[in-house]
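Structures for review follow.
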Structure 1
Amino acid sequence: MARAQEANQAWGNWLAMYKYNSPRYRETCKSGDYLAWNSQGMLILHTYMGIPEDAKIEVRLDKVVITVESEGRVHGSLLVDGELLEFSEDEPEGDRWVFLDGQWWREPEDWREGCPLLDLTTELKPTAGSPPVPLSFYTLGEAITIDSSQLRRNAGQSELTGQIVLTFREHESTGEIEDQFTGPGMIKSRGQFVIVYYAVMNNLNLEIQPATQVNYRLYVTDDKGRRWEIADYTGNYGNVSGSAAVAKGYEQPASHVPPGFEQVTAAVFEVPADAQNLVLVWEKAGVKVSLN
């Protein structure tokens, strides 16, 4: 199947891959959520599976099986520097593709439910009857207390209790960031990188990981209503937030923060050069911070 091969070749360019999803799936799984989902998958590969940042990761098309007249399964393998990465001994069922309106599209069986969830984090259910947290504006340097009920817990964690205290200290914009992990070189933006440096004080009962429990909850908007998620592992950027933090002498966001400790790290967003009046948002926690 030519389109399946094209989709595999676009692996790593999540927006390019997104275009191979069926139109009705794209209605339930928006591009920003799809981008975040794939970026978290890359975080698992590099952080939890120990794959080096400079490793070449690609998808190999193994076979295509037509299951019914207008539906098939595409089976592929993940290669790291040319070597097969095995997840289990069982053969995966493959990606589901469907034939709609004269074209083949990638579409999961549960497409109506939106973007899939990773096992990396587990969404905590809000207390029955509790109202959503209203959005409130905070300023740079202001301590923001976020209750454990607004956090996701990482896979394997028991229930979180307590709070974290976030302080968004400063921000800066730049066209490039020095790569701290894959060797000498610069990570260049197609527009501009917005780097937000923040401190997180862990007053919870368990350790937290800012990359998964803070950064992937944040997004940036401008005065045109446009929205940008975290830039990590999108395109060829890799751990760009980690590079920005380490270059400043801080910890990379993938580092865990034990209870009772504070860590300063960074979150990086890529926005077009014409983006103005930026606002940092953590919607579920009710946080908005002006970056003017």
Structure 2
Amino acid sequence: MRKKDIINIFSDKFGMTFSHSIRKNTEKSEYSVLVKCLSGCKDMFVESAFGQKIQWAGSDFKILLYLPICENWCLSAYYSPDNEMLFWYFDISRKNLIDEDGMLCMDDIFLDLVIQPDGQTITLDEDELHEALEKGEITKVDFDNAYIVHDQIKNSNWSNADFLNEISSKLLLEHELGDIPNFENFAQIKPITKGWSEDKKYCITKTDGAKFLLRVTPISRYETRKSLFEMLKQVAALDIPMCVPLDFGTCIGGVYSMQSWIYGEDLETALPMLPETEQYVLGLKSGEILRKLHSIPAPKSQ
């Protein structure tokens, strides 16, 4: 039996430097931890079901840990620096607990299960499980229970890649956006995939039904995004139909800006369906908006 501190194991065992955030669901007695690998992390690999080596750690990698106290496993979701899902990793445990120092821990019983994004599964460390039994480190009951939990995971939704992706994506958003003011009032967070910018974009629906546009950018863009936010406030003052800037700040996910939501259709789709006369009128209105925009002096730095 191995007692694992699920956070500090990354520095104790793998020598990583990292930052982390912890979120607790008191109602369900479950915890999630987002670990961000920092510079200086050594590269780590796991072998895929096809014998390929998959890198799972190094600079800018992310690891999302999910520890439900009432279960006999801990789930880790591994993300590349490009936010690509690499795989999910189940550590099977005798029990999960919070120790006397308040640390999130698990009594690990060696057997592990990996789920890949394509649905392939890999069972790991069976040799360690058998060796632990032979050495008396675990009981026969622990040995049998490890396989029972392993099979329960494989025969449930927890081995379904789509289900795991839904769960881990939700938890990841809670970490990256959770320190935005009034986050508890976000009833729905829907990603927006259209657009060319590097921003992550979301349609936020609050508990009162109001919708907002949320944009999140890497923290390295703080100064440029702050300048853009101030410029957008000047534009909004001209009474131009647009997403009005409402709030700006930083969160774990980066730099965020909250804007009002505009209902409408994508012009690329809608314009060809309109009569030429209406297309012409829209062109005139666009010219009027551009004229107003050009009334704002360019920044001195440009």
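Please treat every number below as a calculation from the coordinates, not as lab data. Source: prediction; values computed, not measured. Cβ atoms are built from the backbone, for glycine too; each structure is taken alone.
Observations, loosely collected:
- Origin of the value 3.1, where distance in nm of label points 7 Å out along Cα→Cβ at positions 34 and 210 was derived from one of 1, 2: 1
- Computed 1.58 for Cα Rg over 2.2 N^0.38 Å, for residues 234-273 alone - originating structure among 1, 2: 2
- Read-out log10 I(q)/I(0) by the Debye sum over Cα atoms at q = 0.07, 0.09, 0.15 Å⁻¹, computed value -0.29, -0.48, -1.26, structure in 1, 2: 1
- Given 17 for relative contact order in percent (Cα under 8 Å, 6 or more apart), calculated: source structure among 1, 2: 1
- For -8500 (helix-only ellipticity at 222 nm (-39500 (n - 2.57) for each DSSP H run of 4 or more, over all residues; to 500), calculated) the corresponding structure among 1, 2: 2
- With distance in nm of label points 7 Å out along Cα→Cβ at positions 82 and 250 derived as 2.8, matching label from 1, 2: 2
- Entry that produces 5.5 once distance in nm of label points 7 Å out along Cα→Cβ at positions 98 and 282 is calculated, selected from 1, 2: 2
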